[in-house]
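Laboratory data are not the source of any read-out in this text; all were calculated from the coordinates shown. All figures in this text were calculated on a predicted structure; none of them were measured in a lab.
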Structure 1
Amino acid sequence: MKKYIITAAILLLAAACNKPAVSVINYPTPTPTVTPTPDPTAGWNTYTSPSMYGFSIKYPEGFGFSTDVNKIRALSYIPVCDSDSMLACMYLIRQTFVATNFDGAGIEVSVVNSQKTASDCYMLGTSQPAKVTLNGTEFVYATSGEGAAGHFSNDRIYRSFNNNLCYQVRARIGQTNIGNYPSGTVQKFDENEVWQQLQGVVDTFEFTTITYTSKDGYSIKYPSQWTLNQDKNNGHRIYFTNYNSGNYPEAMESIEAIPYNGTVQDYIKNAGFTAAQKQTSLIIAGQQAIKVETGEFSSDLVILKHSSYILIFNTQGAMTDAGVINSLEFPQ
């Protein structure tokens, strides 16, 4: 009996030794697939204004477009675009929503010529304006409305003082009092749906800019209607012309890079500025900066240090209003 047990054990051991090896397969780690976010404005039309106004706006198929305010005034009881200074109108006619009390809707871009300063531009009636940002530009925002003879409209108004002009982007929905119709003949249109369509257009408004990269290691963006000039006597200074300069002479908006090893405070002290000239600390492009109110020609100097030079913005406000100074970057 022991002989058979020993023999069986030997056979089992031999079988174990002859068992084929198990292969281990290393599969590559899958690379996550990045799905690009779809552009909600893909396929939309783009309107680019004449260069003197320097803006663009997009609108989808189904919207009408016109720069003729008289054409728009004839489309609805309360015109969706009606300013004499209208620059562009994107609109929906009443037939967009048949068998409803919808009378029309639109987005009007205009310049409010009566408003000559930023403070005047941002006065929007009794409604307390809020601040919003559209594509990097700050606007004030308020709501308004009007009505007459059973017709009324609601407005969403955006204003920005840019290049010494008061730009207004106004979205408006017009409708008729549903009580004006025989009972059961029309329905109330979906106002939220229309606001969503209008807001999608408003959100595409932007001032067109040009990027300038200096040999001194900085870049800025400036309005496309401005002209950038290189100072022929100073290779480190540029200045702007063709901006709407208001009451001041042109060529006062300039940027200069000055080689300097000290700090901003050292430069200001050595340049002879006094405590009587108001100085304000700022952060621009991640750098400490100081604004000096010189009192000369209503001009301010914005001074900051980068690398081995001092960068000086000389401005009467145009570069500030147009976002030029805040666009400053130092490319790697």
Structure 2
Amino acid sequence: MSIRLGVIGGGVLFRRRVLPVIQNDRDFVLAGVLDKSADALLAVKALAPDVTATDSSDVFFGNALDAVYVATNNAFHAPYSIEALKRGLAVIVEKPIANSVSAAERMLCAAEQSRRPAMMAYMSKLNAYNQAACNLVRQGRIGEVLSINAGFGWTMDSDNWRLYREHSGLGALGDVGVYPICTILDIFGELPESVSAFAYPYGDPVRTDLTCWGELHFSRGRSAQVRASFVDSFSGYTVIGTTGMIRVDKSWSQDGGGKLTWWNGLKQESVSVVETNPYHAEFQCFKQAIAGQSLPLEMTFARGLEDLRIADALDRSAALRGQTISMRVSR
């Protein structure tokens, strides 16, 4: 198999994490890189001298491509993904799926019409510690899940594009909040009935949230707390069950690391976890989808849309100073 991959967005994430995976996989050929930044293109050429690196969409799409990886700012996820799908190309897009629910809905519609693989780049779902936590829950090792407290934050430069709705849609909620939301849904195995949140700033038409504290309300009185921040650094979650508890730390990091602790009743148990490169696993999944295998549901555009709907509802709740938003209405 030889997959000619085009990359839209040659930033630090691509160069540091994805490019080495592509270069070390004989089934992928890096066929082109599109970026509007001259500095980014120069940095790409330094690492991949033979690649066609351009700021022209016409030149980029003029390459013979089989698939496209979209790693731009959120506002460009939809237009580039839709363009690629219309051209019959498989697409993998970074989280969040888009900068708005309506844009994500257009992406899902284009994916369904094209019938080409359309995948979310949810590398954290392939982290070995997150997978081990989900397996413990599915095996009934902590009984029924009652509550999850999950949070992710890192400090942000004051001029970062993620701080502006025009470019990002959502701020901390969309960038780092997606990780806790994804993990919570994976562990609960269902969507919340309603959500509520407080954030700062809130209801601002120009600036995005710097920090958000939210709550997801599930059936039978169960709940999950979400924290997302651009002003503090933290990473982890605790899962409380009827007969035990799980604590996972730093499992959303790009290096595939983490730490998992499991309490079986009051006894702390050891869990053997073999770390993997989540970006390698991500592109293996994408490669299998291109070869004809079905994408896991949790990696599809449909799931990306559901995750964004939840983040968007949390943002709307914060704008209303914590008013509860029904997810039944949101869908």
request  = Name the one structure among 1, 2 that helix-only ellipticity at 222 nm (-39500 (n - 2.57) for each DSSP H run of 4 or more, over all residues; to 500) of -9500 was derived from.
outcome  = 2
ask   = Here relative contact order in percent (Cα under 8 Å, 6 or more apart) was calculated and came to 12; which of the structures 1, 2 was it taken from?
value = 1
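Looking just at Cα Rg over 2.2 N^0.38 Å, which of the labels 1, 2 belongs to the structure with the highest value? Show your work: numbers first, answer last.
Values: 1: 1.63; 2: 0.98.
Structure 1 gives the largest value of Cα Rg over 2.2 N^0.38 Å among 1, 2.
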